[in-house]
Structure 1
Amino acid sequence: MSKIGKFLAIPAILALTASFMPYTNTTTVKAATASTLVWSDEFNGTSINTSNWTFDTGAGGWGNSELQYYTNRSENARVANGNLIIEARKESYGGAAYTSARLKTQGLKNWTYGRVEARIKMPQGQGLWPAFWMLGQNITQVGWPACGEIDIMEHINLENVIHGTIHWDNNGHAYYGNPSGNIDVTQYHTYAIQWDTNSIKWFVDGVQFNEANIANNINGTDEFHKPFFIILNLAVGGTWPGNPNTSTAFPAQMLVDYVRVYQ
């Protein structure tokens, strides 16, 4: 979900797909057994843990013509009933017509390889764009897409699938991804990647739906052998989902039961 211009660059995907793993039958491949839990946030308290999370704030479209103003207010992000609640609201704020929140572990926690997963319940509606994703921690030094991006889960509009994608720099913006099988995103599901020196694999509820080969930096994928941080957000509008319409219900809530990292 690059909030930094994901859909503005010309993709290099046609030249790259032959070097990636094919779409995987979602009914047959199960997730690898997790190993050691190295970090988690179970959201069992009464407030957001600032040792784990910081906020991106502001408007300006975030590279994708989005409409929300990201705030750090409790109206847009809070912990209650064992969940992180990210709430998009239709309201005028800071010159924007909507508000929401975007939380990240940047500068606090980062990881190279492992299993990264979250149990999430999402809203559906035209113009809604929830995501659970990662960026390379060196983004402030090298920029995007050279830092690399791993979209563990993105959902738009009224679709009954989620999307798993990677973005990187291979003499220009390159990306590779696939959608999942059909699911009801308005119910809780566990979204995960299994990431090692050879590949990144995507799962919904333990069932694999996508795989990318990163062994030996193939196709310039050296970005994916460096530390990444986690991001959770609920965008409103943008070049991919389009804008909300009169059928879109607000406030819209993205509920995160937990986020866990195994290595």
Structure 2
Amino acid sequence: MGVLNVTPDSFSDGGDWLQPAAAVAHAQRMRDEGADIIDVGGESTRPGAATVSLEQERRRVVPVIEALAAQLDIPISIDTSKPQLMADAVAAGAGMVNDVNALRAEGAVELMAAHPEVSIVLMHMQGAPRSMQQAPCYDDVVSEVADFLEQRRQICTQAGIAARRLVVDPGIGFGKTLEHNLTLLRATGQLVERFGPVLLGVSRKSMFAQLLGDRPPRQRVEASVQTAMLAAQAGAAILRVHDVKQTREALSLLRAISHAEF
């Protein structure tokens, strides 16, 4: 899954793809480099991020999704927690909804139940983006994250959403300390065994600056790719990445060496 942030303030690429023409060209480049899905986001969810109005988010993403749906032969995902924008994005051609709030907004579950052709990513987040990193706290991060995802999955299936449409994401970096993140990454196999398809997004995140020395996001590529390979080996179904070419090449090497399918 290639990341396409059409925002001015995302932690790694804010402002790079704010203009629709630049966003479309970057998405095409990621497709050519091996992306299977393009994930379009119009509101930053980095720690401390300010909220964005529905109209502003709509102006940022809908024209891009319309263009990509007409030009690309791979699925387009909308990264949003707003049900109204989910509906607009699906109407524009999105085939996946990637929600950091796990469809907890009023009306989101019902909306998705009415669109059986759309896949859904349910992510765990403790708190909200503006405050989530102030004091993350768990007794048992793996069991608490898994229980939350199970609860959200059950709510969805009880509303008529087929389980095969659902992907879960433990939310690395979303209301977690470094040790929480590492513990969840070690538990990737457990999550896959319990839930089936798991999405992991570690690309360029601040955990690498904590582990390897302070460095800006664009200097975290190698660490991101290496961690993505460990996640793939543990069974993660979708890797959400900024650096598609490097990740795809690493997956090809891993496949050749291990004879596994990635």
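Here helix-only ellipticity at 222 nm (-39500 (n - 2.57) for each DSSP H run of 4 or more, over all residues; to 500) was derived from just one of the structures 1, 2, and that gives -14000; the source is 2.
16 is what came out when relative contact order in percent (Cα under 8 Å, 6 or more apart) was calculated for one structure; which of 1, 2 is it? Derived from the structure labelled 2. With distance in nm of label points 7 Å out along Cα→Cβ at positions 36 and 124 computed per structure, which member of 1, 2 shows the largest figure? Once distance in nm of label points 7 Å out along Cα→Cβ at positions 36 and 124 is tallied for 1, 2, the winner is 1. Given a value of 152 for volume of the Cα convex hull per residue in Å³, for residues 76-163 alone, point me to the structure among 1, 2 it was derived from. Answer for the origin of the read-out: 1.
FYI, it's all coordinate maths here, none of it is from the lab. Because the structure is a prediction, the values reported are computed rather than measured. Cβ atoms are built from the backbone, for glycine too; each structure is taken alone.
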